[in-house]
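The next part holds the structures, each set out as structure tokens.
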Structure 1
Amino acid sequence: MTAQKGRDLLLKIDTSGSGDFATVAGLRARRFALNAETVDTTDADSAGRWRELLAGAGVRRASVSGSGIFRDATTDGAMRSLFFDGAIRDFQLIVPDFGTLAGPFQLTALDYAGEHDGAVTYEIALESAGLVSFTAAA
């Protein structure tokens, strides 16, 4: 995999719940993190008292965040509605030459800001709310 342009990382939302995805417009920065909790099974009989972990037992989660400027009424409205409704919607995070993460997410933060001589900006945070799948790029 060669170096990638950050602007090529896309966040898409199923705006209506019908399976039609639209790119979240105006994002200038995007970040995703995959995490897995561990289940410690260490006991007095553990070899050398080294920690032992139970394979595949921890809770996994994906977090997505981004910031940008408002540019598109459809995706801006969908994000705002998701937050106020507390709804869970399907998202796709597309990383060129790597693959696509897809699954249900809940919008957990929606921040707005604006400078006197600048554009209104926003920041979002999403947390996985179910099975997140990964499809490798072809």
Structure 2
Amino acid sequence: MNKPETTLEEIQVNVKVKLAFLWTSFMFLYLYVDHFHLYMPGKIDSILQGKVFVFEITQGFIFTALSLATIPMLMIFLSVSLKAKSNRLVNLIAATFHIPYMLFNLAGEAWVHMVFAAAVEVVLLVLIIRYAWKWPRIEA
């Protein structure tokens, strides 16, 4: 008896869901790089002395860092909740803004894990830009 040929089912995933998952992946990398940064020799001592890289740890520094991290966190939700036109624009702006910011994080002492994560983060951001740019269109 011959078995009938089968093929794997392909499910079309909405662009909003793709964007939300890309932002989620980006956030995991973002958080893990900061977590593993603490394993680097001298980093905890530097933090205990009130410094991160060349920056003094102040309320303003922590607020700025949290504000910058809040953008991709919110983009996970906004990617599935905003209407298409504003969704596309916000994703294009947020992802484009984050590329130089992620590369700036390589300033100073950049270990291999940081370079690897920055490369993957930039790829994820480029994918976000690509999906948002090529947002599917329908006849009005």
Structure 3
Amino acid sequence: MKLLMIYCERFGYKPQEKNLNDFPDLDEGKVYENVLVGFIHAESQDEYDAKGVETKLIKNLKWAAKKNNTRRVILHSFAHLAESRAEPHFTKRVFDQAQNRLQKANYEAYQTPFGYFLELDVKAPGKSEARIFKSFS
């Protein structure tokens, strides 16, 4: 799994183009403030250790959120960080489970619409802890 975490003073999205037909139709955008956005790329080898990858994902998101003094996290599918890709339904299950676990740990956790190219509005401060990259499987 590849994980690019960006702390955003403001993060907004609007669905533009649906690219996976198996997922719900959506057209409404949203805007969040004071949020850590995880740009997440699940790789094919992640499918062999779903629980381990999920645990590492959550650990890294919680650590970066704490570094940026927020308890708000957005999970965003970003399949552009590696060549290998996990099956979309696997990735969505990992997102759903991670969101649930974060919420049980008293985080506000959200997901961007899965299976869409989104118009993004990102306002991120220029400090080193606002941008963190991790690679794990």
Subject >> Of the structures 1, 2, 3, the one that -8500 was derived from, the read-out being helix-only ellipticity at 222 nm (-39500 (n - 2.57) for each DSSP H run of 4 or more, over all residues; to 500) >> reply: 3
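For which of the structures 1, 2, 3 does the calculation of relative contact order in percent (Cα under 8 Å, 6 or more apart) return 42?
Numbers: 1: 25; 2: 37; 3: 42.
Only one of 1, 2, 3 returns 42 for relative contact order in percent (Cα under 8 Å, 6 or more apart), namely 3.
We did not get these values from a lab; they are worked out from the coordinates using the rules stated. Please read all numbers here as calculations on a predicted model, not as lab measurements.
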